[in-house]
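Input: structures, listed below.
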Structure I
Amino acid sequence: MMCMFLGLIILAYVFYRVYQRLNPAPDINPNGKYVLISGCDTGFGNGLAIELDQQGFNILAGIYNPNNQDSLVKILSSRATVFKLDITRQEDIDSAYEMISAKTKVLHGLVNNAGIGAAGLIDWTSVEFIRKVMDVNFFGHVAMTKKFLPLLIAKQDSRVINICSVAGYLTKPGMSAYAASKYALESFSDCLRREMAVWNLRVSIIEPGFMRTNIVEGHDTGIRKLWEGLAGDVKERWGEDVLKEHAHEAANNLFMRYAENPAKVVQALKHGVMNTAPQIRYRPGWQSSFIMFPLSTMPAWLTDYVMIRPSLKGAPPAGLRKQLIN
């Protein structure tokens, strides 16, 4: 009976998705609507700003590096505003609010896109390193959301879209700081959506796998640089062989090698901003939809086996070898 019930649920879900695909909800009218996007220097934020600007939205594009301002201004229309924004600095957020609230009292959308990538074993990373990742990937977005919430709920059907990651539901060894920040943003997004339902604020979460952006490049170099700064006892505990294996894995990671087109994420973001029926979660690309998410739903022991197995096949840490010898 239970199997039949679950089968009916799955069948109903499949029919619903097919219906959605065949009968897509219409898009909204972008005229006069303002969308604030952080992290527009490159990558998803940059692509989304250009895409939505072409659709007719009034784009408010925050950039971290002022050197990127002129090039983006040249691409965007005269409706757009490009400005310096470091989401870890409250004074930058306050300044952005003053500037934006002088232009409009209503925000159609806030896209929390700014972020940094970070890799390293827990034993290799300092608390300061983890705190920095959390400041950018989580607390910065919390601060932005709280500051601009009054402008978002000034009308019904505004949107907050948070760019998370497969790391927000599946944790790979060596990605603790990054995954923790994304897990935190996922739970914050869910809570925000449920708390603000009375205002009809739409909250969407984007969960891409590896995409061809700057954030996935140079991981092997980053690991070696991290190693150079480790204390002597940590290096002795793990040994050079483990370092080489981690650097090699980062440089030859299959998912990074076949990183997907970032346009898939931009299209998901565009749908979240423009469509009258935005999804709660978007998993753009084959990595997130067909590999990572199914893996995350398996029993924990089985997921552990898949995730841990590569490290068990490699050279054991130097400290463990000493224990085995003794």
Structure II
Amino acid sequence: MRVLHAVRSDAFAGVESHVARLARAQVSAGDEVLVVGGDPRRMTVAAGPGVRTLPSTTVGDVLRRVRQWAAGADVVHAHMTAAEIACATAMVGMETPLVVTRHFARGRGSNPLSTVVAAAAGRRVDAQIAISHYVADTIAGASVVIHPGVDSTSSTRPAREREPVVLVAQRLEPEKDTDVALRAFAASGAAAQGWRLEVAGDGSELPALRALAQALGLADSIRFLGHRPDVPDLMERAGVLLAPCRIEGLGLTVLEAMAAALPVVAVGSGGHLETVGAVSTAALHPAGDVARAGELLAQLTGDPGRRDAYAVELQRVQRALFTPEHQARETAAVYRGVL
């Protein structure tokens, strides 16, 4: 099958990583794949040598690329609203099916004008995929839920070989609730046992979070690492991941932690209920409940055996349910349905 993926972006974050993994799995399954958009260098590396990539920074770029290449594709697959609008516009008069993936638990468009334009574009869509039941239940229209996959690792590093590090890896923006992670770390008492908190990410909340670390008396135990391209390496050595965001569509970082056999303490809401929540011993806490999050963190940091058992269960669930191969098979079924 000839597949054209489109995302209006020159960056490489969660959605672009999603596209790259899916494209690579589709090529492995025998498809011919072109990806329009995403940081050109990083998308090329992540998607692999079998995937052709073309840069597209603006909506106009995507529109021109899709207009040029869509007629030769069996399916066009758009990711996020801007690409959906560009694809729908470019494909007027074409018979090629348009499939979209909805990555976020919110409606199309960020302002009244874009909402109207996106609604019009949505009428051109032949099938809609949601990355989680949480997203599907939030957005308008019928959706097929296909969970994203991440690559499985070959080993499980036991707790005794990991560093006493609690990791947070996310954008430092208000909706991510990073302050909850800092407060939970303080409540856990883990710093007094030699643990430190490492925060990988950047954003507008960084100054406030630095001030909070000082106010909590933990400036010496909390490190702000900034944006890091080596988050998988950080996960390999860390002891626990904190995932405090209550509105994650699914949470690729959590899936990557599960693949790395890294224990996760997460909010019991959003997509986390479908990832960490698939584990019988899930360490989930109510949104914003610092005391319960700190209690769960204390239980894990204080018990290597408990961390190991939980990590093995998380990794087992990831390998069974959240792989790129499974995602590619389910996505192919959607494509067949619109052809």
Check your understanding: For which of I, II does distance in nm of label points 7 Å out along Cα→Cβ at positions 50 and 122, calculated from the coordinates, equal 4.1?
Key -> I
Exercise for review: State the single structure among I, II that was used to calculate distance in nm of label points 7 Å out along Cα→Cβ at positions 26 and 194, giving 3.4.
Suggested key: I
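One of I, II was used to compute Rg/Rh (Cα atoms, Kirkwood Rh), for residues 18-145 alone, and the result was 0.95. Which label is that?
Values: I: 1.05; II: 0.95.
Clearly, the read-out refers to II.
Work out the source of -12500 here, i.e. which of I, II gives that when helix-only ellipticity at 222 nm (-39500 (n - 2.57) for each DSSP H run of 4 or more, over all residues; to 500) is computed.
Label of the source structure: II.
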Check your understanding: Here P(r) over Cα pairs in 20 Å bins from 0, in percent has been calculated and equals 31, 54, 14, 0, so which of I, II was it run on?
Key -> II
Exercise for review: Determine which structure produced the value 9.4 for mean projected area of the Cα convex hull in nm², for residues 106-257 alone, calculated from the coordinates; the candidates are I, II.
Suggested key: I
Review point. Comparing structures I, II by distance in nm of label points 7 Å out along Cα→Cβ at positions 250 and 282, which one has the largest value?
Key: I
Review point. For Rg/Rh (Cα atoms, Kirkwood Rh), for residues 178-313 alone, which of the structures I, II scores highest?
Key: I
Check your understanding: Between structures I, II, where is distance in nm of label points 7 Å out along Cα→Cβ at positions 74 and 202 highest?
Key -> II
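Every read-out reported here was derived from the displayed coordinates using simple, explicitly stated rules and does not represent laboratory data. Small disclaimer: the values here were computed from a predicted structure and weren't measured. Cβ atoms are built from the backbone, for glycine too; each structure is taken alone.
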